[in-house]
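Undergrad: What follows is a group of structures, each given as C-alpha cells.
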Structure P
C-alpha cells in the first residue's frame, strides 16, 4: 500500500492594516500550496495567493519571505 500523498496545504497570515487606511484594521492573506498530481517537493507545486481584505507590503521581499516560509513548512 502506498503512503498518503500531500496534494494541498493552506497557510493563513494576519497583519495590521496599512497606514493609508485603504484596508481594514487587519489584513488577511491565504497562501494555498497545491499540485495537480503529487507534490514531490516545494519546487513542484503552485502557490495560490488569496485575500478578502487586501495585503500590504513595503517591498517585494516581504512577500517572498512568506512564500519561502510556506516552502520550508512542506
Structure Q
C-alpha cells in the first residue's frame, strides 16, 4: 500500500515570493489516510487553492505516492 506524501519547502528569505531555500532540504509530510493518487491530487489542490493553509514561509512543491515509513513498533 502507498500513501500520499506532500513535499514542502521553506521559502527563501528576501527571495522571490515562491522561491524555495535550496540550502534547507525539503520536508516530506505523509498523509496516511490518503491512499490513492486521485485523493492525493485533490489534497494538493486544496493546499494550492488556500483551503488548507500551510504555515507562513512554507510552500507545497509537489506530491508523490510512497510506501509508508515503518513505525518503531513495526521495526521491532
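We did not get these values from a lab; they are worked out from the coordinates using the rules stated. This is a predicted model, so every value here is computed, not measured. Cβ atoms are built from the backbone, for glycine too; each structure is taken alone.
Undergrad: Kindly point out which one of P, Q the value 45 was derived from, the read-out being relative contact order in percent (Cα under 8 Å, 6 or more apart).
TA: Q
Undergrad: Right, another one. Could you figure out which one of P, Q the value 44, 28, 16 for Cα extents along the principal axes in Å was computed from?
TA: It traces back to Q.
Undergrad: Going by distance in nm of label points 7 Å out along Cα→Cβ at positions 28 and 44, which of structures P, Q comes out largest?
TA: Details: P: 3.3; Q: 1.5.
Going through P, Q one by one, distance in nm of label points 7 Å out along Cα→Cβ at positions 28 and 44 peaks for structure P.
Undergrad: Could you tell me which structure in P, Q was used to calculate distance in nm of label points 7 Å out along Cα→Cβ at positions 4 and 60 as 0.7?
TA: Answer by label: Q.
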